[in-house]
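Peer 1: Before anything else, here is the set of structures, which you'll find just below.
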Structure I
Amino acid sequence: MVMLNIEPNMAAFDDFYEALIDTHRDLTPEQSELVNAKLILLLANHIGDLDVLRSAMASARRGVVPALDIAATQGDDRADRR
């Protein structure tokens, strides 16, 4: 089984970041979200290993508090209506 590599693994990270920013330049927030979704699916297809992808999704989600939990801790009454 291939493990998810979370160690720095890119020789030209700044160049990648610049290309990523350029990809989103002049897009609306909705268009940018669409581009991100397409990019994720393209890269997932390239990786092709469901275990690696699940590990990546879990790593990306780690530490992100669901909105419903945030609303509940802030006393937001909208959490009661869900």
Structure II
Amino acid sequence: MENCVGRYALGGYDGDRMVSTVEVFDPRAGLWREAESMNSSRGYFGDVAMGDSIYVIGGLDNDNQILDTVYNCSLPKTQ
């Protein structure tokens, strides 16, 4: 996912389990930085950026149960 302040890597499957991590790439510095993690591990979800937020929709948890929740990740304000 990309917006005007960077690229985001959200959750997903790390080859062993679903993860809740959120990472932000700062193209000016050329570095990935960890941001506040999502409140639950999930993979195979949909996401959309709207306004100042990324919405992470559904997906699977570590038990391969379908999630029917939406997580709201607030984006940093543009300088």
Structure III
Amino acid sequence: MSGLIGLIELDATGLLCPLPVLKLQKMIKSIKEKERIKLITDDPAAVVDVPHFCNEQGHHLIEISDQNGCALFLIERGKN
């Protein structure tokens, strides 16, 4: 089927700042524009770091939610 947008899950639980963002940065470089990554992390600093990273790099933070003590971020790759 054409038109499907990919979703990749990145589990960064147990990793502390700056590792979740560094892993996100590495993975986002390997996907195409409009593809999405679901980042799962229990790092308390991620609620500040991930939105800042997305804003600075031109990616779209679609959603932030909490599930069982972990933050879930849905990020769509921008044009960068």
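Peer 1: With helix-only ellipticity at 222 nm (-39500 (n - 2.57) for each DSSP H run of 4 or more, over all residues; to 500) derived from the coordinates and found to be 0, which of I, II, III does the value describe?
Peer 2: Details: I: -19000; II: 0; III: -9000.
Working through the options, I get structure II.
Peer 1: In terms of Cα Rg over 2.2 N^0.38 Å, which of structures I, II, III is highest?
Peer 2: Working: I: 1.46; II: 1.10; III: 1.03.
Sorting by Cα Rg over 2.2 N^0.38 Å in descending order puts I first.
Every number here is computed from the coordinates shown, using simple stated rules; none is lab data. None of these values were measured; they are calculated from a predicted model.
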